[in-house]
1. From 1, 2, which structure was Cα Rg over 2.2 N^0.38 Å = 1.84 calculated on?
2. I have 11 for relative contact order in percent (Cα under 8 Å, 6 or more apart), calculated from one of the structures 1, 2. Which structure is it?
3. By the measure distance in nm of label points 7 Å out along Cα→Cβ at positions 57 and 97, tell me the structure among 1, 2 with the highest figure.
Structure 1
Amino acid sequence: MPYPEAAWERAMTVQEVLLKALSGELHWYRAAEILGWSPRTLRRWRERYETHGDSGLIDKRLLRPSKRCVPPQVVEQVLRLYRERYRGFNVRHFHQIARREHGVTVSDSFVKQVLQAARLVKKHRARGRHRLRREPRACFGELLHLDGSTHPWLPRTDRRPCLIAVSDDATKRVLHAALYPSESTRAVMMSLAAVLRADGLPMALDTDRAHWAFHTPKAKGPVDKTRLTQVGRALARLGIEHIPAYSPQARGRSERLNRTFQDRLVKELRVAGITTLEAANQYLIDHFVPHHNATFAREPREAASAFVPLGNVDLDSILCHEEERVVARDNTVTLGGRVLQIAPQPGRRSCVGLTVRVRQHLDGRFSIGRGTQRLGTFREDGRPVEAAGAADAQNASTAPWKTHKTRFPQLPQASSRKKRSDHLSNGSGQITC
């Protein structure tokens, strides 16, 4: 094992000072002051130099292996794992998986030094200018962030699905994350429905100004909060404040979360061999999100939760695509290219001219309502599912006042009704004159 270059440089400096002191150019006290030694230490090094020469000026302890030295087998294991299976992972992510899956016990800083020495990981440049940090909210559920990220999430495919993630501002917990074919109103509402059913109603929701979130009359201008989108209508109905963000810097927590998912999730899906949306969403639920929350989540400043229990709120009629329509002369309405035929309603001869609300639900069904009355439910293809509204009680065979009463069995009795020709008969069946 050769001596390090720094040890030789130190030995050359000591040699130069000792030679000047031996030649009388420097006083020994002055030489000890230059080297930072005491006179006694300087005398010992002078004896070593006179006895062993140049090699006596090098600290022999440098050749002894440290008791805290990492075994070469562990270094080889770390390099082999990164080269063969986890190439492209960042150091912290790779260190967490190596500890969890392969029992590696060395620190992340040592792993970083090893990977950088092997030129498997680049050294990052210093960060940019200093920025002020926004203080997180105090309570869990006080503010949620929702954002979509279109990215090549699945390996060995050309598709670019959208990951929609909902996170809490106070705890950094990811409450929901799922992959959808695109960033659509339906995908956003399905994510909101999952969070609301699991945790309750938050106080506020922060999103960007995407087409499903806000109407922006002028590009890069303020949003028009008087013209609500379908998502805006649902949030207003639920009493959730909708906060628009006007720059990526204003949504730094969501942007950093997307960057973390793009870095970690893609590599974990590749290692797991997952290539479909269904399998990826199951992996998110079972593995990725729990490990992410265990690593990055923190406790809120205040223990009280700001979530409000959902109660008996009918989310199915709120988180949907809703439009007002006027019933045509043939008792039909149209939504999304589907013609929906309204069945006859009890107590009304026709529904022509009525203003109704037509809803397309998250499962694809359609429903037509007017106030609290439901006029019909239809399948995704437009065919009716059940009879429109409440059945006509007066004509229904199951009406309580139409139900036949149960009677005890009785013996057959002779009919007491006389026939029209009985007055011509003598009782024996023979006709008399």
Structure 2
Amino acid sequence: MYTRKTDSVADPRERQLLEGRGPQPAFALIKLTRTLVFFCLMAVPVCAAFRASVVKVDITPNTPKWLLGYGPRQSTGVHDPIFHRIVAMDDGEKKFLMVSTDLCLFSPTVYDDVARRIEKATGIPPVRFWWTVTHTHSAPEVGPPGVYKVLLKGRSEHPVDTEYTERISSSLVAGAKEALAKLEPARLAMGTGMSMANINRRALDVDGKTSLGLNPDGPVDRQIGLLRLEKANGSPLALIANYAMHGTVLSGQFMEISGDAQGIVAAYVEQKFGAPMLYINGAAGNIAPIYSVYPTPRAGHLTQFNVLLGDRILAANGAMGAATSEVKMDAAEKWVDTPRKQGMDWPEDLPEYSRTGPNGRAMVRLPIRFLKLNDTVIWSAPVELFCEISFHVRNHSPFANTFYFGYTNGWIGYLPTKAGFAAGGYEPTTSVFSDQVEQDVTEAVVAYLQGWR
């Protein structure tokens, strides 16, 4: 016979209920209440607060270096210092690293090597480690010359500077570890602004030919994408500013190391904002600064970009809404296979980024990355994207904010539109892609974003 044990019940009224000597409806209510409380507690997730941090690492060399961006030339000094700027974020489930470095570009092999080292040192997989460059054309060359010899012929015939390349790589790994160790409770705000500091650079002549220049009638993306990180007490932690513009205020005649307009603007905003700013370039494949290729900073009105762009970043930051500590992150990757231009060589050190299609056609394998931060989405690729493609994706995205981060995780050249290929000019001529690439990329990215919402 089943017997209820009542000896261990301390409350006499509850003991009476258990022995059947009290009002049974009250006893049933007690049991029901306890059951509901238990299941409610079990159903509430335990969410760790959003955390973030930022680290700034000086990578300015103290000896002459080969500069990348124009023809081969060696630096004669330093106009302004260059940096890694590293942001770490943690939503309680996943950690993410975002890096902006004052360099022109580097091969995907450089990214892949550092990504392996980052994963070994921190456990963060490559899909959650994004490394962008500002695309200044007055910074040292980094990495093996394979991609340069194919896509930048004649610019990298000198020996590779392995010592400086290792400094870039090892200092980034150390900075990432430091950033993760400094994670603290934080809040995130996201928004947009606008600046007139850039202009389309594909000039059209009377003979119909396209060349590098300035084209005020051409398409241009003037949106500023902003992410503001602040500490729990509301004080500034970091600012991430996304704006499309070549780092070419200074020309190949300028021989000193510089972050160009991107570095100058970052330093200016940092002074006013009170915390580091990561400049993240956008779809700048066909976009120049409004003052382009000048022999000196003074001739190029370099400091005027503090007004043209820096003040606009600060104004957009001031207009953003309140930040939140309730942040959910997700990261993903999709490889897009698209035909390689016929007759185009391919770097021997990039076999993972190429394959042969079923019909024997050489294909480029393009890695597209995605980052979701609440109702904002960011996508990126290791290319110099024409801005019309970024517009198309943004206009078809289901997210409140859609940003494109260019020059991310390496570089495999220009990615023009189909119309750009038809018009010709420098970018389509040097591109490894065929005129099918616009369709392949936009369809893949838009479909992914619409399915990810």
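1. Only one of 1, 2 returns 1.84 for Cα Rg over 2.2 N^0.38 Å, namely 1.
2. The value was obtained from structure 1.
3. Once distance in nm of label points 7 Å out along Cα→Cβ at positions 57 and 97 is worked out for each structure, 1 has the highest.
We did not get these values from a lab; they are worked out from the coordinates using the rules stated. As the structure is a prediction and not an experimental result, all values here were calculated from the model. Cβ atoms are built from the backbone, for glycine too; each structure is taken alone.
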